[in-house]
Structure 1
Amino acid sequence: MQLKLTKPFAIFDLETTGVNVASDRIVEICIIKILPDGSKEKLTQRINPEMPIPLVSSLIHGIYDKDIADMPTFKKMAKTIANFLGNSDLAGYNSNKFDIPILVEEFLRAEVEFDLENRKTVDVQNIFHQMEQRTLKAAYRFYCNKEIINAHSAEADVEATYEILLAQLDKYKDAEYEDKNGVKSKPVQNDVKVLHEFTNINKNVDLAGRIIYNEKGVEVFNFGKHAGKPVSEVLKSEPSYFAWMLNGDFPLYTKKVLTALKLRDFNK
């Protein structure tokens with residue numbers, strides 16, 4: 001199938017230093033521009049973000065500081081990227097929420113005009129999520145081939161959730177799963193410990209995910225200017241950060257976890 005186009009359609013993806021739209025930077029951009037006649041043009045460029053890439057991010061996309069040390073900054077590439085995009089409509093996966101906002105931030109910092117007013121944007125993830133809904137009702141229909149009676153009553157929902165879990169255990173008992181590192185396993189097993197490991201994707205230390213475990217099992221901040229940095233190092237080098245979080249608009253449990261980590265390190 002060929003897309004029906006009246007103007008160029010640019011599908012793009014970014015690799016970045018993190019997920020904070022306001023403060024993180026692009027380290028790689030790839031754009032495939034599809035023209036109305038069906039032909040394609042491609043631009044792929046690594047970018048020096050002018051800031052260290054947190055290890056937690058490098059482990060996801062495989063780009064380390066040494067890989068971009070000699071690459072141009074976004075400011076140097078901004079006009080080239082803008083010219084390549086031209087008047088293209090934009091598309092990506094989770095692009096409306098992440099890639100487009102990050103790209104626009106970079107253009108603004110580089111003081112290069114990039115108008116969104118006359119562009120259409122297509123987020124492929126939103127098509128997926130809306131057509132293959134991830135609601136409890138949709139899951140019950142998919143796994144159990146039944147409709148929930150009295151949906152959104154606590155009792156009906158919990159009964160449905162239990163049936164879904166049993167159906168998942170049956171459906172995926174021999175299913176192979178491959179993680180982002182290429183490691184294959186069969187993680188949907190009738191074993192609560194195994195299911196716990198599989199479903200706790202983000203390895204949160206606190207419930208809100210403001211503090212997570214990195215790949216070495218070290219507690220690191222997962223937001224803001226210290227994203228990816230060990231909590232113990234930040235609290236030692238910037239003691240006021242602890243007071244800022246305790247007085248800030250953070251969940252009480254996050255504050256409890258942060259206090260426990262501070263006390264642990266103090267008593268070492």
Structure 2
Amino acid sequence: MYNTQHPVLISQRNATVTLTLNRPEALNAIDGAMVAALKASLTDVAQDPAIRAVILTGSGRGFCAGGDLRFALDANPDLPGESFLALTDSLHPCIEMIRAMDKPVIAAINGPAAGAGLFLALACDLRIMAASAYLKQSNTSYGLSLPAGGTFLLPRLVGMGRALEIALLDEPIPAARAHEIGLATQVTPDDDLLDTAHTLAERVSAMPLGALGRVKRLMNQSFARTLDGQLAHEQVELVSSANSAEGREGVAAFLEKRRPNFQTAA
């Protein structure tokens with residue numbers, strides 16, 4: 001890890017990179033410097049072939065409190081929406097990169113994840129929550145619409161009825177409840193959070209990343225297609241994956257009754 005004053009800290013263990021949102025004094029609320037650093041970090045991670053999994057977490061006692069309202073108001077007191085326009089111009093590409101990235105992205109939610117911070121976590125492929133952490137939509141309680149893919153991700157994860165309940169009532173969602181309704185993959189004791197996330201990252205990093213990326217993209221696109229259209233795209237991706245080095249290694253390993261080694265498949 002380097003430069004503890006940087007808005008996004010970067011550390012690496014084996015083939016897993018951890019990106020840590022680093023404004024603990026503001027519960028890691030997103031300002032211009034943080035979102036620019038996150039966008040740059042995700043771009044670098046996506047392009048680095050040595051990285052096979054990503055963990056996203058927060059420093060201090062929070063994951064991310066969402067967009068920094070003080071930053072937005074101070075930057076433009078009369079039209080704070082212009083500040084949110086600038087923030088989302090950088091934040092929305094981060095959401096798109098996480099959803100498009102072949103490498104699995106795991107949110108390690110160490111404390112409150114609210115507003116855009118919640119939706120940043122929901123964009124990740126898997127979410128591990130500390131037992132004391134909670135989720136909160138927040139935006140509508142302060143007269144704001146949902147950004148960062150919130151209206152896309154919530155209905156897909158929990159269904160339209162539950163998504164509207166979360167948006168309209170804006171009640172805190174404790175970790176156990178988040179797991180129950182499908183917003184969290186796993187709940188772990190607070191002290192075990194990062195170890196659990198790393199264990200999961202090591203497990204998924206041994207998977208064939210090309211195939212995982214294809215499945216992520218197919219699922220992202222499925223809601224905009226008819227069944228016959230989706231079947232056609234599945235067929236294209238299946239053929240392409242079977243012809244890839246990963247696919248050939250996987251089939252050979254199955255027939256030879258051994259574990260596949262996708263890290264060396266090229």
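No value in this document is a laboratory result; all are computed from the given coordinates. Quick caveat, the model's predicted, so the values are computed rather than measured. Cβ atoms are built from the backbone, for glycine too; each structure is taken alone.
With mean count of other Cβ atoms within 10 Å over residues 130-137 as the yardstick, tell me which of 1, 2 scores highest.
2
By the measure distance in nm of label points 7 Å out along Cα→Cβ at positions 50 and 210, tell me the structure among 1, 2 with the highest figure.
Checked 1, 2; max of distance in nm of label points 7 Å out along Cα→Cβ at positions 50 and 210 sits with 1.
Compute mean count of other Cβ atoms within 10 Å over residues 18-25 for each of 1, 2 and report the one that scores greatest.
2
For structures 1, 2, calculate distance in nm of label points 7 Å out along Cα→Cβ at positions 162 and 194 and state which one comes out highest. Please report the intermediate quantities before stating the final value.
Details: 1: 2.3; 2: 3.0.
Evaluating distance in nm of label points 7 Å out along Cα→Cβ at positions 162 and 194 on every structure, the highest lands on 2.
Match the computed value 0.85 of FRET efficiency 1/(1 + (r/R0)^6) of positions 34 and 186 (r between Cβ atoms, R0 = 35 Å, to 0.05) to one of the structures 1, 2, and report its label.
Comparing all candidates, it corresponds to 2.
Given a value of -11500 for helix-only ellipticity at 222 nm (-39500 (n - 2.57) for each DSSP H run of 4 or more, over all residues; to 500), point me to the structure among 1, 2 it was derived from. Don't jump to the answer; show the numbers that get you there.
Working: 1: -11500; 2: -15500.
That value comes from structure 1.
If mean projected area of the Cα convex hull in nm², for residues 114-225 alone comes out at 7.5 when worked out from the coordinates, which of 1, 2 was used?
Numbers: 1: 11.8; 2: 7.5.
Of the structures listed, the value fits 2.
Have a look at 1, 2 and say which one yields 19.1, 68 for Rg and Dmax of the Cα atoms in Å, as calculated.
Attributed to the structure labelled 2.
State the single structure among 1, 2 that was used to calculate relative contact order in percent (Cα under 8 Å, 6 or more apart), giving 16.
2
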